[in-house]
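Take a look at the structures listed below.
Nothing in this text is a laboratory measurement; each read-out follows from the coordinates by a stated rule. Note that the structure is predicted; figures quoted are calculated from it, not measured. Cβ atoms are built from the backbone, for glycine too; each structure is taken alone.
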Structure I
Amino acid sequence: MTEQYKAKINEIFDSIQGEGPYIGYRQLFVRFCGCNLLCDYCDTEFNQGDMYSVSELLNKVKSFDLEHIHSVSLTGGEPLLQYEFLKDFLPEIKKTGAKIYLETNGTLTKALKNVLEYIDIISMDFKIDSSAKIGDIYSSHDEFLKTAKEAQKEVFAKLVFDENIKDYEINECVSLAKKYDIPLILQPKMNGNNISVSQDKILKIFETFTEKYHDVRMIGQVHKFFDIK
C-alpha cells in the first residue's frame, strides 16, 4: 500500500440503498467529490469535502461495522475520476471481505479498466439528453458496458427520465440493455423529495419499455421517501 495519492471525499456514512435492484440493502457509502458531467437533475454537492490518504480512508471505513453491511458503495460525483487512488485503496478493502459496489455514469472506460478486478457490482446510469441535458453519450456507454461484461461483472443500468423523454432515447437504451443483457431500472426524475413525472406518463413509459425489453423495472428513489441519505 502506498500513500502516493489522495482523494477528496464528500462524506462517508452507513445507510440504506435507495435505488436499483439492491434497494433496501445496508451499505457503507463513500461519496467521492468531482464529476466529469453536469447533469441537469443532479442534487449532489461535488466540491465540498476532505482529503484522505489511502490509509486514512481505510481506517475510517474499517471504523464501521463492515461485517453486517451488504457492500461498500463507491458513489459521487464520479468515483472513477480518482481511479489512481482506487487502485491502491480497493485491494485493501477487499482484504476485509467486503463487496465493492460502484455507482458510475458509465463514461470513463479507461479508468474502469484500472480497477475492474476489484469491483463486484456496477450500477451504471444511462444519461439521456432530455433529462440530463449533456448531449448524446451513447457510444461512451456502449464501450463501458462492453468492458464490464467482458470481465463478467454484475452490471445493471439506471435511467432517470422525465416527461420529455424521446422515442429515440428509449430505443437507444433498450438497444444497449439487449446487447449486454442487463437489467434496466427506470427512475422518474425527482424535484426534491417529490416525483416530477405524472402518474400517467410513468405508466406509459413503463409500458413502452416493457414492450421492447424483457428485464425492465420501475423503481423510484425510496430513500427520499424515508427522508434519509
Structure II
Amino acid sequence: MPPISLWGVSAALELLSGGHRNQVWRTRGLPQDVVFKSTTRSEQALDWLSPVQDVARRCGFVVPQMLRSANGRLSEAGWTCETFVVGEMIPRAGLAEIAASLSDFHTETCGWEQRPDFLSSIALISQDCGGDVDLTQMPTDVVALCRSAWLQLPEAPVCVVHGDLAPGNVLRCRDGRVALLDWDESRVDLPLFDTAPHIPRSRVERRAHLAWEVACGWQREPEYAQDLAVQLRNF
C-alpha cells in the first residue's frame, strides 16, 4: 500500500484495474481525489517530467498534477502521487483528433535533453539499456530485429514523446478538453512513437514502433512482448 500520510492524505483507497506495469490506487471522497502509482523511476527522471507536462498543458492538454510529499519529493518508497482526472476514454479510432495539438507539443519540445536513465531508439542501436529497455536480457536474434527496425528509420529531429498513447491514457474531460495520463514512458525520441499507433504511417515507422513495444515490454510484460516479437519477425 502507498504511504499516503507522506502526502498529507487520509482517505479510503481503491485499487484501479488496467495497470499492466504498476499498481494504481485512487482516493474516494476528497474534494480533489488523488492517484498513487508504484514506480521504479528515479527522482531525477520524475523531476524531468514537470516542465515537459507544463508544455503539454500550454498545448491544450489536461495533465494530472504531480504532487510532492511532505519531504519535497515526487517519489516516496516507490510511489508517486498525482491529481485524479475525470474523463471518458477516447477509443483508438478517435485518437487522430489530437494530432494537431500533439504536433504542437512535439515542436515545442524539439531538442529537449534526454530524460535521466532513458535512451531513444536511435541511441539503443549502439547502447543496451534505457528506461524499461534492457537489450542484454533479450535473445540476440530479437535484439537484431529491433535494431534493424530502428536503423531503417530516416533521420528526423527528436522531441519529447509521451510514449504510451493507448486509449486508456487519453480521456475526454467534461469540459471537452483532452487529458493525457500516465507519462511513465515519456522520453526524447522520434515523434513517430506517439503517432504510429493511430495516424497512418509508413511501414518502416510502424515496424520501428512495434520493435519498441517488444523491447520495452520484454521484462515487464514478457508474454505480450514475445507475441509481438512473432509479429515483428513476420512484419
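Out of I, II, which has the highest value for distance in nm of label points 7 Å out along Cα→Cβ at positions 128 and 216?
II
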Mean count of other Cβ atoms within 10 Å over residues 24-31 computed as 18.1: which structure among I, II? I
A value of 0.80 was computed for FRET efficiency 1/(1 + (r/R0)^6) of positions 8 and 112 (r between Cβ atoms, R0 = 25 Å, to 0.05); which of I, II is the source structure? I
Value 0.80, calculated as FRET efficiency 1/(1 + (r/R0)^6) of positions 56 and 208 (r between Cβ atoms, R0 = 30 Å, to 0.05), assigned to which of I, II: II
